[in-house]
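Dropping the structures in below, format is structure tokens.
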Structure 1
């Protein structure tokens with residue numbers, strides 16, 4: 001219901017308002033905080049999880065509630081569509 005209503009987590013960090021998501025690398029490891037520009041919130045699919053390619057900058061965390069010491073600041077995001 002929250003995804004349908006586009007009620008995403010938002011944070012004001014790095015001098016702007018961002019949509020906070022989590023990116024779990026396909027290779028291994030746990031989820032990393034991923035910050036998307038606020039303008040991306042209207043373009044995201046109404047899915048809880050989906051594969052993406054992301055062009056990100058690795059930056060030190062600015063939000064004290066984050067567990068990891070680094071976060072990903074997104075410059076570009078593309079949804080991966082696989083044919084069956």
Structure 2
């Protein structure tokens with residue numbers, strides 16, 4: 001799996017866990033709905049600015065957000081890298 005696909009899946013999982021829809025996150029982060037959707041589907045590579053904006057939309061610090069992405073990826077993809 002490509003890194004951007006794994007990051008997108010992690011973002012979707014966090015968003016779902018927080019019971020937010022794409023429009024909520026788009027409005028809170030000022031990231032367009034289309035771009036956000038593309039990031040979640042792994043079709044767009046998020047910039048660090050985009051990741052920071054999404055973190056704020058989730059009311060997480062950037063470090064907390066990256067930690068949650070790391071935890072998701074470790075739990076779901078650790079075996080694929082070996």
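Values as computed for the structure displayed
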| read-out | value |
| --- | --- |
| If distance in nm of label points 7 Å out along Cα→Cβ at positions 46 and 62 is computed and equals 3.2, the structure in 1, 2 | 1 |
| Computed -0.75, -1.20 for log10 I(q)/I(0) by the Debye sum over Cα atoms at q = 0.19, 0.24 Å⁻¹ - originating structure among 1, 2 | 2 |
| If distance in nm of label points 7 Å out along Cα→Cβ at positions 38 and 54 is computed and equals 1.4, the structure in 1, 2 | 2 |
| For 0 (helix-only ellipticity at 222 nm (-39500 (n - 2.57) for each DSSP H run of 4 or more, over all residues; to 500), calculated) the corresponding structure among 1, 2 | 1 |
| Mean count of other Cβ atoms within 10 Å over residues 22-29 from the coordinates reads 9.9; which among 1, 2 | 1 |
| Structures 1, 2, by relative contact order in percent (Cα under 8 Å, 6 or more apart): label with the highest value | 2 |
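Bear in mind these aren't lab numbers, they're just calculated from the coordinates by the rules spelled out. All values reported here derive from a predicted model rather than from experimental measurement. Cβ atoms are built from the backbone, for glycine too; each structure is taken alone.
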